[in-house]
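Q: Given below, in the form of structure tokens, are the structures.
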Structure 1
Amino acid sequence: MLIAVILALALGTYAFRLAGVVLRDRLVLPDEVSRLLPMAAATLLAALAATAALTEAGAFAGVARPVGVLVGAVLAWRRAPFVVVVVAAAGTAALLRLLGVP
């Protein structure tokens, strides 16, 4: 049963992506929609990042994780190397948790 569900989801995903390629020239979007689509994608990505940074199992994740994400965001904004961003963010969250900050 599980394999059938996985295969159905895989087939649906493939069909959905194929429809985008096949219908690309046939579907004409209004100019307003075409202009707003990139902003919608960025908004969705920001919402997913905020949800992952602030919640854990449907509840507030505590202070340590958002502070770590904030440190990583500032370093990324300052164009620090990716490894530095990840290590600093994780290290900040770990240090705060070691100090007893939830």
Structure 2
Amino acid sequence: MRQGSYPVPPDMKEKEKVIGGILNVNQLLWLILGLAIGAGVFVMLFPFLGGIPSLVVGLLFATVTSPFIFVKRHNMTLFEYLKFKYLFSKKTKHLPNKRKGVNF
């Protein structure tokens, strides 16, 4: 029996890896944000601590955003997971037509 050829759409759930086949654009933005935080901490601490200690502290602060780059929960990035978890916690969780004090 001959089967017709139907066009199959590409999987649109997965984001395209544009940075060397490793990172997508959102992950790159989180990486840049982490590096900017680390650079800011380095610049602020350099006059007080000197070169090497402020560099170490700056690198530690630069890793703050790394969970948002690499960690996935339930096939979502950590940022999306936390966003949906927050939105779910803000939803109304009672039944609108249930009367108080009446048990069925």
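Every read-out reported here was derived from the displayed coordinates using simple, explicitly stated rules and does not represent laboratory data. Just so you know, these numbers come straight off a predicted model, no measurement behind them. Cβ atoms are built from the backbone, for glycine too; each structure is taken alone.
Q: Quick one: P(r) over Cα pairs in 10 Å bins from 0, in percent, for residues 6-45 alone came out at 26, 31, 23, 12, 6, 2, 0 when computed from one of 1, 2, so which one is it? List each step's numbers first, then the result.
A: Values: 1: 25, 35, 34, 6; 2: 26, 31, 23, 12, 6, 2, 0.
Corresponding structure: 2.
Q: With Rg/Rh (Cα atoms, Kirkwood Rh) as the yardstick, tell me which of 1, 2 scores highest. All intermediate terms of the calculation are to be shown ahead of the outcome.
A: Details: 1: 1.15; 2: 1.28.
Sorting by Rg/Rh (Cα atoms, Kirkwood Rh) in descending order puts 2 first.
Q: For structures 1, 2, calculate mean count of other Cβ atoms within 10 Å over residues 22-29 and state which one comes out highest. Don't skip to the end; give the middle numbers.
A: Details: 1: 8.4; 2: 14.2.
Comparing 1, 2 by mean count of other Cβ atoms within 10 Å over residues 22-29, the maximum is at 2.
Q: 1, 2: which one has distance in nm of label points 7 Å out along Cα→Cβ at positions 38 and 54, as calculated, at 1.7?
A: Values: 1: 2.7; 2: 1.7.
The structure behind it is 2.
Q: If helix-only ellipticity at 222 nm (-39500 (n - 2.57) for each DSSP H run of 4 or more, over all residues; to 500) is calculated from each of 1, 2, which structure is the one that comes out at -16500?
A: Values: 1: -25500; 2: -16500.
Comparing all candidates, it corresponds to 2.
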